[in-house]
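Next up, some structures in structure tokens.
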Structure 1
Amino acid sequence: MKMLQILTVLTLVFLGSVISYYTGTNGWIVLGWYLLLLVVVILFLKNNGTNLRDVFLIKPRILLKSLLYVPILYLALLLVGLFFPQTDVAQGSLMINAQMILALTFVGPLAEEVTFRVYFQDLIRKKFGINATIVFSSLFFALLHPVNVFPQAFVIAVFLGSLRETYGSVTPSVLIHCLNNTIALMFNVLT
């Protein structure tokens, strides 16, 4: 049963990459896929006995504290950008509409954080230590993003995975992922 769950989530994740690549301009399809992934992963987490209250625990102090790390994240991304300059392969191919904005700035980050920082990190942590868990889940996360943003996606994933391991809740990671995607979307629209 557990293996079937893992295969289902892996299939959905890989399917999402294919869907995003081939229908990336259709906001409804991207939004629908993210919602499907989120619902399936949450159902599997509940089925596996995960306490969702603990996973989504909101402590204002922790949220504010985690926001203080954002400048460190962007400094790290700046340094990574010096060694791995980001190419604009997909520039202009994104059709911005309400569904796409919702998918990229809220539903997508929420679904990705629940999938990678909760489901996969908890799964990997059962076999490996915390550092290996963060690295493996971050590699997996980065591999499912476009090649031109792989180094940046990996750095962000390590940062978000570390937040999840530090605070136990995925809420700070979701907040920062939403913030990052919103900034990236605004930058994409304005340039």
Structure 2
Amino acid sequence: MGNNDFITPLSHLGLREGEGVAGGDGLHLWDRGRVGFFQILARKGRTGAVATALGFDEAPRLASHGVYGTAFATTPGEWVLVCNDDEASETLRTVSGALVGSGYVSDQSFGRAAFRLSGVKARLVLAKGCALDWSPSVRGAGACAQTSMAGIGVIIHQIDDAPTYDLYCYAGFADSFWRWLICAGEEFGVDGRRLTKEWKRD
């Protein structure tokens, strides 16, 4: 990680890290490229200890932001932790140390793809492939969910009320999911042949 020569799951499409496509009404879709992605599992009876040690929220459907990155509670006693790629090695080391005796961490960074979808039409794009209700009255900034989208397992995290969403899937499905997102956005002017570099890493 942190290697500029790293090949992303969409490199074969000629898409570089941080590039994406744009549509109307400020709709944008980007390949976030490399991220640190870890699965964390608490030992039996140690869910509270793990949550306290890492500063995680135990409640599902809400992201936790802390010194280690952003965590999503996927099921009781299990979380996904995401951080910037350049912090991934140190995050793995410190989290492993913090979990001694209470849980386990698995580095899945090279097995995941990360995309960002933003704009007033973003909810409509999600609605084409996701049965969950992402209307503002139901979910706002900080909401997260592990669900199926267009038949692909995805973790969705709402970053802000623009709205902006981060979408994570297995790397093996990255090509199919990216193409589906572009097709879903075509109604709103998204053209997969026209790239933009407006996305900036957090």
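Taken together, the values in this text are just the output of simple stated rules run on the coordinates, not laboratory data. Bear in mind the structure is a predicted one, so any value in this text is a computation, not a measurement. Cβ atoms are built from the backbone, for glycine too; each structure is taken alone.
Here are a few things to note about the model shown:
- helix-only ellipticity at 222 nm (-39500 (n - 2.57) for each DSSP H run of 4 or more, over all residues; to 500) from the coordinates reads -22500; which among 1, 2: 1
- With distance in nm of label points 7 Å out along Cα→Cβ at positions 54 and 166 derived as 1.4, matching label from 1, 2: 2
- Which entry (1, 2) yields the derived value 19.9 for mean count of other Cβ atoms within 10 Å over residues 30-37: 1
- Given 1.6 for distance in nm of label points 7 Å out along Cα→Cβ at positions 126 and 150, calculated: source structure among 1, 2: 2
- When distance in nm of label points 7 Å out along Cα→Cβ at positions 62 and 174 is computed for each of 1, 2, the largest belongs to: 2
- Structures 1, 2, by mean count of other Cβ atoms within 10 Å over residues 46-53: label with the highest value: 2
- Here mean count of other Cβ atoms within 10 Å over residues 70-77 is compared for structures 1, 2. The highest value is that of 2.
- Computed 0.94 for Rg/Rh (Cα atoms, Kirkwood Rh) - originating structure among 1, 2: 1
- Structure with the greatest value (metric volume of the Cα convex hull per residue in Å³, for residues 22-85 alone, set 1, 2): 1
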